[in-house]
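Each in structure tokens, the structures are laid out below.
Computed from the coordinates by the stated procedures, all read-outs in this text should not be read as laboratory data. In this text, all values refer to a predicted model and were calculated from it rather than measured experimentally. Cβ atoms are built from the backbone, for glycine too; each structure is taken alone.
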Structure 1
Amino acid sequence: MSTNFPNLLKPLDLGFTTLKNRVLMGSMHTGLEEVKNGYVRMASYFEARAKGGVGLIVTGGISPNFRGWVAPFSSKLTSNRIAKKHKLITDAVHKYDSKICMQILHSGRYGYHPFNVSASNIKSPISKFKTKSLSERGIQSTINDFVRCSKLAKYAGYDGVEIMGSEGYLINQFIAKRTNKRNDKWGGEYINRIKFPLEIVKRIRLEVGKEFIIIFRLSMLDLVEGGSSWDEVVQLAKELEKAGVNLINTGIGWHESRIPTIATMVPRAAFSWVTKRMMGEVSVPLITTNRINTPEIAEKILSNGHADMVSMARPFLADPEFINKAIANKSNEINTCIACNQACLDHAFKGKIASCLVNPLACHETEIIVNNTKTPKRIVVVGAGPAGLSYATTAAKRGHNVTLIEKSNSIGGQFNMAKKIPGKEEFYETLRYFDVMLQKHNVQIHLNTTFEPAMAKKYDNVILATGIIPRKPKIIGIDHPKVVSYIDVLNNKVKIGSKVALIGAGGIGFDVAEYLSHKGESSSLKTKLFMEEWGVDMNFTARGGIQKVKPKPLETKRQIYLLQRKSGKVGASLGKTTGWIHRFSLRNKDVKMINSVKYNKIDDKGLNYFKNNKEFILDVDHIVICAGQLSNNKIFDLAKNKIQIQK
């Protein structure tokens, strides 16, 4: 066993059962819950993580009734017939001495359907549907449904349940003043507002017995106005312990909160200080969570006494072998989660099956099988960007003889620019991972080398992964000395002035704006600086951690104008779960965002454009082109040179 992570790999005795290590694979809704053959696919998905060494798994949220649906016809557990299907999952996990709990999640007013209910009839700001206040009878019926769901989970072979009491879902809606305006015994004073979760826990414990894990996901930091005070959070934690919970899992923020909690610009383990405040207040083990993505960070959290366990969700999408690699002292081989949200949360919120940007096999374990080849080939991969690196390492792992050719002096392609953006430092980890994998699987690497079509005859297959070239818009004066490409900017080939206009407000435009506006240290590397920037009170004297706390914008370096042709919201094409963060961050730095632009010309005066039939001139030092990209594959006359292409 690894000696590098003694606390992380230490068993945790819960009395009636023991977890083999201090790692919880946190709950994630993947979309497999609702698709054809979903239980078979979930069984393979969870089995891969159990085989990878995780001690305790929590499933994606399962509703106890139809009103608790996240969306119409989303997963619920209400009958023995459904419970029998879950046995595929529990049997698969139990092959590897791992334990698994099913999360019971009632979405409350977050339900994206017309049947949603809540503590009070206050509509959610992130759902278009009105909500209905639960009656006394409705409350009792809902509690009964939680209990029934727990009993069915036990019947299905789960080792326990996690009761979702955070993130702004139904239970949280009863707890907080923000959403509970009732004047009966379930509202008013705090002791009344917490009756709902306490009744749920007490009655579940009564029905399932002592030898069944109950985790409560407690919102320790609401990050919304009208959220709980710290004293209230502690009071509820103590009452939950009395009610019979075995573990308390930290919940951070509501979905409607305007403070990022898990995106890549959030510092690693940024919220473990919240769990640390609770340590000693209760005797049940505490789990901390959010932006923990390496065994080193997890070990540090535990050794510093911030928690008894760590929860990691997306890191197990990125690498199901996370724990086994830590045990083997091979953490440098872990495919690290970069918290981009692009294929996991963004997919989930769009109703798509989740996956992972750095591991597309995630959630597709039954569909994409990577086996060793019986007919090894000589393969050359042209281009060492993310696509080329992924292909080269996968092909070499299968047993092919792979050569990788890259015209620059390093691997990584566009990632070498992305990693320079403040808040995207995690991209370094992906390049570290691929560098290790290239060596491990004996890929022959040729840097500073331009592929010539004549080289093709040495190989059985040529794989073109030559990436992109920036798109050059047709604007009068586009070749003016003031005009530069985003590549020139991010590679520090030009010295940019104090006034800048960016043409293009997609992902590249926002990244370049962040890069050019930034001054001083990145707040994604410093928890205290991040909390100040976003207005979070680390002393927790403010209700919800934010009430009446003013964010402290970072000092800006330049005056920046971000322009787009489209008439809609600037940055509308950004990721569903992170776009608002980027917009907020740039507004905080006084970046001017301008839509509905018709570009006229660029000259010595600057950028000339029309908006609403009025002419404007931006007197700027530089105009940076961030207007999209084109495929670079056409640099070869493939047909003429008869190169065999694999796509």
Structure 2
Amino acid sequence: MGMNRQTASSDAFASLKHSVREALKTYSNVHRGSGHHSLVTTHLYEQARDIVLEYLRLDKSRTTVIFCTPRRAAVLIAMLKPGQYQRISSQDIGLPLGVTALAVNKKVLPRGTPLETGGGTTRLIAPDWVIWAKAPDRFEAGTPAIVNVIAFARALLLIRQSGDKVFCDPPTQKRTAIEILHNGELEQYTGRQLLDALRKTLIGSGGVAPTTEGDRPYINLDNSASTPTFEPVWNAVGQTWNQPGNIQKEIVQEVRNICAEVLIAPLADYDVIFTSNTTEAINLAAESLGHESGRDSETGVLITLLEHSSNDLPWRKVSRFPLIRLSIDSDGIINLNELDAHLREYNQENRYGEKRIKLVAVSGASNVLGVFNDLTEISRIVHRYGARLLVDGAQMVAHRRVDMEGWGIDYLAFSAHKVYAPFGCGVLMVRKGLLAFSRSEMELIRASGEENIAGIAGLGKALVLLKRIGMDVIREEEQKLTARMLRGLAQIPGLTIFGVKDPDLPGFDQKGGVIVFSLKGVMANRVARELSECGGIGVRSGCHCAHILVKHLVGVTPLLERFQHFMLTLFPGLNLPGLVRVSMGIENSEEDVDTLIRVLSQIAGKLRAGKERHSASAHDGISIMPQAEVRKQLNDCARDAALRVYS
């Protein structure tokens, strides 16, 4: 019997790893991406909800599934009554995924502001109002642990076949934390040699997508939403599943050491708190600030016009007066004189009574304009006036060198899924003594994040690889591609680039591989769809969870903003104006850039000529297949992927 159980466990783990690797081949962020990979991943993620409901034998029409961290699940459960929900977690079934699924009666979900706020929880925001998304999105702040959720759902299906203990005694392939995180198949390489070798291990490399020109190589230009991953990172995750508890604890501690080393934040001075994503990390920092005594002053928070909603909405619950927003110039550079003036007026001259700016929260790099802030100078100004500095590093850590100690950063938040490790791990690095939680609360916070041991391992491995390549090498590669793309986009009639446009001007040094643009007379979502259907290119369109910034860029007036609020309230599915975003990562090449320019030029020409989609033909250089047929094939791809992953 023991041998049979061992065989069943080995088979189940092998099947689970095969399914996850299949999902990684077409991994992208969910819901708002236009490309083939986003469509497939969204289908897999939403099907995971159905699998949970089937496993729990619950009615889909009455119940919704919310995927949570353990801590946030506990908070939500405390707001419900027995019988209104069912809970099942990856820990219950013996897997270190950090996933808790709450199946909740739709009628009893809490209303109002959700427990955590940020990316994905809203439909539209303005400086003084919010239209919240519907459930379950409203309760899944930030990018969820998509791959882990898919793995969890697949594990439930395997449990139905092989018994509920099949993952509780994993086949052990004992290795040390150092071997898993630092050694491996590419350890002989560094620098550009390592970058070239790593690119060849991209999971899903060589994949194709149906287009109007037939099957074409899929091109991912949606790295700001989520990055794909590579074999060494996935191997570290898979190996972690098969380690005993003591080795898994060593892995967690070693990844703390890696974070401290790579981001230059000595563990004697900084804490490393693992979370589910950047959004949860910033919500923790905001929650902590809210716990601090306000007897002597009223807490205020200063942010910039650049911020993602995850570095805006959490602070609204903390600040006792409206958030102060720094303006930006046409390139997206914040006004440092304005920063100095605000801090001086509030914190030194006391012009506003007891109101004090206690924290300045800025993006290390904008997810819309791709501009990197001068954090050294910002920190100098912030600390001169006794405030603290929090940096949203989601768009920075995978692209530029970070020096928390040297730059004087008090809090840094970032996500593994934007650092080539899409396994549901986030990080809050914070100067010791700044978190105002009780000891018991802090233990719960740590335990919640550290349930996802495999995700933590993936992050650690990815950071080790990036450090060995060298952030200066990565920066040079990405700026070369960015310059090539800016020059190509500038040649397309009717296309407007926002932010830094000229690679030959000094401001380009602060520009990363994120570019947003509009095409005259065409909605952004249509341009993105055309890129997918005509070229197999995955991009993103809309407001990119930075509604205030995008509305500023496209010239939405306060009157029009109120009208949008009215229309979206009446018609929740309405598409609002936005921008198309392309974003590059270390897997992209000059050929990817040239293909985008070619396809976008064809699309712009077709749209300018006023041709309808159904009238395009092979001789115009765009279509040999109707786009309706392409959409059908894309949907078929999603269903085929579900069969490969979940069967």
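From 1, 2, which structure was FRET efficiency 1/(1 + (r/R0)^6) of positions 217 and 353 (r between Cβ atoms, R0 = 25 Å, to 0.05) = 0.60 calculated on? Can you show the working numbers first?
Working: 1: 0.60; 2: 0.00.
Attributed to the structure labelled 1.
Looking across 1, 2, the calculation of mean count of other Cβ atoms within 10 Å over residues 361-368 that yields 26.9 traces back to 2.
If Rg and Dmax of the Cα atoms in Å is calculated from each of 1, 2, which structure is the one that comes out at 24.0, 77? It must be structure 2, since only it matches.
Hey, distance in nm of label points 7 Å out along Cα→Cβ at positions 193 and 585 derived from one of 1, 2 reads 2.6; which structure? Please list the in-between numbers first.
On the way: 1: 3.2; 2: 2.6.
It must be structure 2, since only it matches.
So FRET efficiency 1/(1 + (r/R0)^6) of positions 137 and 385 (r between Cβ atoms, R0 = 30 Å, to 0.05), computed for just one structure, reads 0.20; which one of 1, 2 is that? The read-out comes from structure 2.
Given a value of -13500 for helix-only ellipticity at 222 nm (-39500 (n - 2.57) for each DSSP H run of 4 or more, over all residues; to 500), point me to the structure among 1, 2 it was derived from.
Details: 1: -8500; 2: -13500.
Only structure 2 yields this read-out.
I have 20 for relative contact order in percent (Cα under 8 Å, 6 or more apart), calculated from one of the structures 1, 2. Which structure is it? This value belongs to structure 2.
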